[in-house]
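Pasting the structures in now, so scroll down.
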Structure I
Amino acid sequence: MATATACAALVDVFPTVLRLKRSLAATAQVTGSAPLRAIAFLRNPRVSELAEHLHLDVSTVSRQIAHLRTQGLITTNPDPDDRRSQQLSLTADGIAELERSRASLVEQFTERLASWDDADVQTLAVLLNRLGHTADTPLPQEIHA
């Protein structure tokens, strides 16, 4: 069982991880790579579903979607279940942008982690994935609230 001391060390390292995330994101040339990744993951989501997935307000996501549409990275189509809603999908350019962005991130991590061995990188990836899925699980007080 994780102790408060171990969890405090994790809390203390988060600002460093967030700085790394901002540093990596600063190199992205497209505003909205997170929505692009989420659209690919969710497969034809509505704007409201995308906003919920990203933990953002619908108005914020709508502005990002408008920007991505003008760049030709996504398209919108009427939702067959509710014609008032729109479903989002990636265009060929959107898929290419995701691939370019991913390749850029892989290159940056390869440079930054050159002194690490592959086993450590794989362990980190497994643990971060586990943490991410744990974060999706409600806390006990949230369940009973």
Structure II
Amino acid sequence: MVSPTTSKLVALSRLAAAVIGLVLSAAAGWICTQNLGRFAWDGWVFWLPVTLALAVSAGLCWWFALRGDRTRSRDAIGMTWAAGLLVGSVGFVLGFVGPLVVTPSSNLGPLLGILITGPLGFVAGALGGFAWSARRSP
């Protein structure tokens, strides 16, 4: 049996996740609409990875808000977040440090990790964690 304190804490956490998911969804939608309305698509390589990372984060928050009362779902959500953060961190570090090692005089090198490899690593890791947890569940 679940204690009343635990169920209230889970309910408040799910409500907070819904609010955060709404904010992240709005941010991803705003970035998309601002950039899709442009005539030139020359900067898509910078805004698309960040928008994808925001959308995946919003999806994970909504998943917890809607299915966070089930233990299996919470385990799968935790696995997905962990995989996303792990692969995203590795992508960020490689993209941040790599250009500094290759061309130390370049001051724009770390932006690769911040704007591209970190967010894309998070998206790839989260999708991999989701696939792994979906395969493990009965």
Structure III
Amino acid sequence: MATDLLTLRVLIVDDFEPVRSRLARMLAEEAEVEVVGQAGTVEDTLVALKTLAPDVVILDLNLPDGNGLDVLRRTLDDPARPRFIVLSSYVHDEYRQAAERYRAHAFLDKAHDFDRVVESIHALAKPPCPARPKSGA
């Protein structure tokens, strides 16, 4: 049976395995989402980005060999760059601003927004709104 739904390939990046497992269980319930891999370090993430070609990355900032901002910065010029959802306990404005500067698509607080991850992934799957014609032109 053919479907019009697009399956989003998701990579989960967090240094804490129970968080990765919880996210994987949440996403397994979503028909249009496929978890293609998990990583716990910056270097493993960079390898997974090349080998797994995810559409979306759920990215923690606290990683043992650097931080998620390193991943965002190092992938800025990659034409195959996926969309990034930062999910972190480090929610200070400077981290949020840095994530925006490095073009993260969403920034979520682990303590308050964990359940919004699925909603954020679905929002990334929607096409952007078409530009409205200027009136009076």
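Since every read-out is calculated from the coordinates, none of them should be taken as a lab result. Here the structure is a predicted model, which is why all the values come from computation and not from measurement. Cβ atoms are built from the backbone, for glycine too; each structure is taken alone.
Hey, helix-only ellipticity at 222 nm (-39500 (n - 2.57) for each DSSP H run of 4 or more, over all residues; to 500) derived from one of I, II, III reads -10500; which structure? It would help to have the intermediate numbers written out before the result.
On the way: I: -22000; II: -28000; III: -10500.
Of the options listed, only III reproduces it.
Matching task: 0.10 is the computed value of FRET efficiency 1/(1 + (r/R0)^6) of positions 65 and 97 (r between Cβ atoms, R0 = 25 Å, to 0.05). Pick the structure from I, II, III.
II
A value of -0.47, -0.79, -1.09 was derived for log10 I(q)/I(0) by the Debye sum over Cα atoms at q = 0.12, 0.16, 0.19 Å⁻¹; which structure in I, II, III was it taken from?
Going label by label, the one that fits is III.
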